[in-house]
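Down below are the structures I want you to see.
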Structure P
């Protein structure tokens, strides 16, 4: 029996969590138990003074307990909400777990929020406390908190506290909140974590607001733990071991909150916190992660960077690279299509090309999971052909969030894979994807009518149009509300057309438009690196090291640039049907960004915001 148990532990990973997911009834309980199994093991890493510094599991657990006691001393009552605003860093996890341990409900909010955004979340959630990381973030959050109806206290992780305390809002330093009480306060964090139930609310995750005001999605401990169990099954197919995650997507987003925080905590993985996307290339080399979660925009950016580098390489290297891509694509589409000679050549290219590409990603990646938006299949196939396993998945905030994901042994990148264990899917009569399972949210906070309209008879109406193939793989075709119906009756998927546009190396972003109009038009944002090179070749003003944003603004109405991009759009349309072809376009004078509210923090286009900003320009295209 002992030998069988040992073998099972080795097969299922060092922390053997599989059987525990059904037994655990709260996220803090899972965290404390896993921490006890190897208390000295490093768990959370942050870069300080130029070097990666770890916190062990025992250190993290001690800080969670201390902050949970501090929150109770500040008057936090079970069920009260605490808004948490911080970059990806160990203190985010400590604060999140401490709030839940103390019986509160964590409400993560984006660091990019404006004062008005924060006030909406504070007022809508009825939060009584806030926790914030830096002085800069505190200035915005505390201004909103001082106006919020129910907020009475704040904790600031670092930096000087406000010189003048906001009225009716006591601001406490992080260190003071974690100080041991003068006497036994009677609160036992471990017992409190054990007392929580699976049906208790763990957090509100606010939707990213792609279609209007963000809604608070109410997720229970059971919702999140069930999704972690599903992710465990997926990771087990990679081969479990001592996993290392590199976390850079916002932890306030459901995807990273579950897949990049709660899940790795339950399997005893190490988490390194990125300083931002601009540091990611170097951090991949330093951290050498085994698993990563990312959004499609990152893969698109990596692909463009690799292709640009190859364009400048010697002819021999270019030839090897493109042959690697060719054979890799053939193997993806039909493994049996490679003859003996091609298989031998492919094996040599593993060492000459794929091995070098793998080193750019740290050299030990088991897989990169794409979620948060639709991944262009060609982008995914590109990386798989180069030996970097990219698996497209699908989910929503309302499903904690993952619903489906491609398995590594049978990957179909034009789909999002089959549903994960315990998840059921079906297609409604109008083509909408419906989802049921233990990961489906409790509802929208204080929105009973919208909850009832979204969850009917136990099925979540996702708002996404989909088909399910004979193998049970789900293919998302578009958002139901985004579908374009031309005046001639043709029904089109804007996401599909945009995918063809941004696949072109000259175009970074695009949005098509044309509902109830005779044909499609588009607004496009040129790729900044390509634009700088093009401008330099054509002697355009302001091209010598100028700010890319200023260059784009200067050239947005340039006739030569328009003519060049017209060729690009015609090229993109070669593989599209006649109704899908973009007839006219306009060039945006600036990129869609988080700062101008045209992108969500996970880099999805906020269509309604782009339309608001460029409605006149888009409509004017029909008058030409």
Structure Q
């Protein structure tokens, strides 16, 4: 996570750039820097720490100019030092800022050194700026030199570059890392996030994958991957519509359910390439992945259920033992810590009291390191953890977590595959998993298409007081999450069990008044689960089955079938979550409860 801002105007842009960095500081605060072309060359200030350190430098020695780029860094390649801070230079004439990771930087670095280039940092970024300089020797146009260089890079990145010989434009590009163009009157901008530019414009062009953009004062020209000029639409930011507005939806919860394809894509962006998980997403200390021999996940509520799913992934993909524990229980027992154990916390808010207390206790024990998966970059959990992987779900207003849960699962899947790679997962298998992850937003969108059908089913729950959720394997934690959602917002008493436990007690509850909700993905446990369903049907139970069509289950007496997209097994827990969220929402509406603010519950549990 890093932040980019670039600007060209007929006025001094230094204050615009600094304000943009302040707004992007959540994306990185290890170091920051600005490069300004003032007509006499390109000059820079860089500072370690938060943006305030850079502001302090400017107060002592201002840099003024009408063209510049800026960056706030989350350290990946190289420690947080001034030498590793952006912008990076080739000579004193070419400066560049960069988000993301260049996977093939090592062979590129060797080639550049052989040509006589000297490196002043430990970063992969410096490779890019030297490559552009090298390209300029045979292709003197900056735009063409950048396009030529991008063809050599492997990985996910966004860049902006300025040259001392070009006062009329700068060049930016994106591949797998976000970048947006801000459009003004005789001034134009780029940034990692439109929020960085709201003080200067509310008109934006969202660049597409592979776009290269030439930014001048009076024009923005966008080229696609083939080099063809493209006319991308301008979007106007509506200052009255944001995370605190329900938009077209009746409740925040429904709005947030429908945001899941978008936020899952945001969680994946910059963390995976075409074939690999980019371990730089864990920060400069991603080397811990090689040492992990055990994982200990601690969380509360919905986050705990996400951790239970991750246990299946970690042990299946990586062969790494994983234990999952409720934070409030972890705190009050003597904990045995196996060698090289990763302590992983999950929290939407990053302010959950029990989880924070568990983290503080864990830091006194012999864990390998601590990793927080969280949605709020400025939260206490993030600040106090050694490593962080943000879920990028955006503000979640509804108390019943939806998009925060599925983005936690997405982040946990990224983490599981990263650990698995260090434990011998083949490149072929990694590529297959990454390609499956790239399809995840479209699968979630397909699951949302069953909304109208699920709304009709919800009417049957109007007079129900109890419900039973069943699942096998990684579907059991999803059953737990489904039952939690239903009880949270509809106040229907709900329980969840592994389907194989039916005969060990829960079957006594089954009758015609007890709805039984189950997820039936088409995997190697299908036949066993079908047997469990027959046990329920034989006792008059009312079954609601969520399954893909290949399971050959259909509507029949006592069985209501809802189709879920058929997906790769690793994605089944995430995709099967969607219909359970929709069911809980519509049942709550039928019951007339306060969907967004259910009784007795708060969004962030900040007390024990």
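Assuming 16.1 is mean count of other Cβ atoms within 10 Å over residues 286-293 as calculated from a single structure, say which of P, Q it is. Derived from the structure labelled Q. Have a look at P, Q and say which one yields 31.9 for mean projected area of the Cα convex hull in nm², as calculated. Working through the options, I get structure P. Can you tell which of P, Q yields -11500 when helix-only ellipticity at 222 nm (-39500 (n - 2.57) for each DSSP H run of 4 or more, over all residues; to 500) is derived from it? Matching structure: P.
P, Q: which one has FRET efficiency 1/(1 + (r/R0)^6) of positions 446 and 566 (r between Cβ atoms, R0 = 41 Å, to 0.05), as calculated, at 1.00? Answer by label: Q.
Among the shown structures P, Q, from which was the value 7, 24, 33, 26, 8, 1, 0 of P(r) over Cα pairs in 10 Å bins from 0, in percent, for residues 110-309 alone calculated? Only one of P, Q returns 7, 24, 33, 26, 8, 1, 0 for P(r) over Cα pairs in 10 Å bins from 0, in percent, for residues 110-309 alone, namely P. Match the computed value 2.1 of distance in nm of label points 7 Å out along Cα→Cβ at positions 22 and 270 to one of the structures P, Q, and report its label. Label of the originating structure: Q.
Each value in this text was obtained by applying a stated rule to the coordinates, not by laboratory testing. Just so we're clear, the structure is a prediction, and the values are computed from it rather than from any experiment. Cβ atoms are built from the backbone, for glycine too; each structure is taken alone.
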